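These notes open a run of structures that come right after.
Values quoted throughout were computed directly from the atomic coordinates according to the rules given, and no laboratory measurement underlies them. Remember, predicted model here, so these are calculated numbers, not experimental data. Cβ atoms are built from the backbone, for glycine too; each structure is taken alone.
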Structure 1
Amino acid sequence: MKEIEINTDIIKLDSFLKWCGAVTLGSEAKMFIQDGLVKVNNQVETRRGKKLIKGDIIEYNNEIYKII
């Protein structure tokens, strides 16, 4: 599990995927999220604007990220 620190109280899912380096473009993040390839707290999430907070667990491409 990779721990990723954010500098704000919340971050949107698509922005988080770019922030942690899982994707390079926002359009990539949008496609992967809409295709159901991203899980937030063990649930498939299809909203790219889903607000994430510290402690959330994101799974994508066989990687697990925890927001700290």
Structure 2
Amino acid sequence: MKDAPVVVQPPGTDGGRKVTIRGEYVGTAYHLLDVVEFLRRAGLPEANTTVDDPDLIEWRGLGPRAWTAAG
């Protein structure tokens, strides 16, 4: 299995999650719609059903429904 082209880091202290696409930083997402917009801009599938696709997105630390800093 190849690596997912999109990587979303765990929430930072401000709740934002850094996003990379194909190894390049594209921005910080503060909610799921930000991730969808990054996918759209990169020409990747953007349907909400794709956010759970591990072949497309690697959610590090926490899944797509976590948007606040842990602890």
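Given that Rg/Rh (Cα atoms, Kirkwood Rh), derived from a single structure, equals 0.93, which label among 1, 2 identifies that structure?
2
Going by mean count of other Cβ atoms within 10 Å over residues 6-13, which of structures 1, 2 comes out largest?
Ranking 1, 2 on mean count of other Cβ atoms within 10 Å over residues 6-13, first place is 2.
Tell me which of 1, 2 gives -6500 when you compute helix-only ellipticity at 222 nm (-39500 (n - 2.57) for each DSSP H run of 4 or more, over all residues; to 500).
Of the structures listed, the value fits 1.
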